[in-house]
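Next up: the structures, one after another.
Each reported figure results from applying straightforward, stated rules to the coordinates on display, with no laboratory input. None of the values given here were measured: they were computed from a predicted structure. Cβ atoms are built from the backbone, for glycine too; each structure is taken alone.
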Structure I
Amino acid sequence: MSEEEVLKGIIFPSISKIRDITKEVAAAVIEEAVEEDLAEGYHEMDARELRKLSPTRLIYCVGD
């Protein structure tokens, strides 16, 4: 959500943004799982390869 939306007191994102926000949350969960050595991999990637992915690439993978 944007800072402007938060300042307006909006609690939940608009429906049109839900999918993008969900991808960002999922990518953050993956990053944390990799950092805590809880990740096993994604498709053909093992946890070491996941560790090398940028946040943008993680969001892309989550969208697959």
Structure II
Amino acid sequence: VEMEAAGIYGVAAEYGAKALTICTVSDHIKTGEQTTSDERQTTFNDMMLIALDSVLLGDAE
């Protein structure tokens, strides 16, 4: 269960900063479905590339 994003947004709001959260889902709480280790690694790598691209695009504005 994700909790850190709320803290990041709270701190950003306090200091007037921009904030962005990118989350991936690895487990389904209700059904118990889980991704494999390889799937988690692949989606984590994809998430990091999206995050880096977002930072670069945000700096261009």
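Match the computed value 3.7 of distance in nm of label points 7 Å out along Cα→Cβ at positions 6 and 38 to one of the structures I, II, and report its label.
This value belongs to structure II.
Please state which of the structures I, II yields -17000 when helix-only ellipticity at 222 nm (-39500 (n - 2.57) for each DSSP H run of 4 or more, over all residues; to 500) is computed from it.
It must be structure I, since only it matches.
Ranked by Kirkwood radius over Cα pairs in Å, which of I, II sits at the highest value?
Answer by largest value of Kirkwood radius over Cα pairs in Å: II.
Quick check for you: by distance in nm of label points 7 Å out along Cα→Cβ at positions 22 and 46, which of I, II is greatest?
Comparing I, II, the top value of distance in nm of label points 7 Å out along Cα→Cβ at positions 22 and 46 belongs to I.
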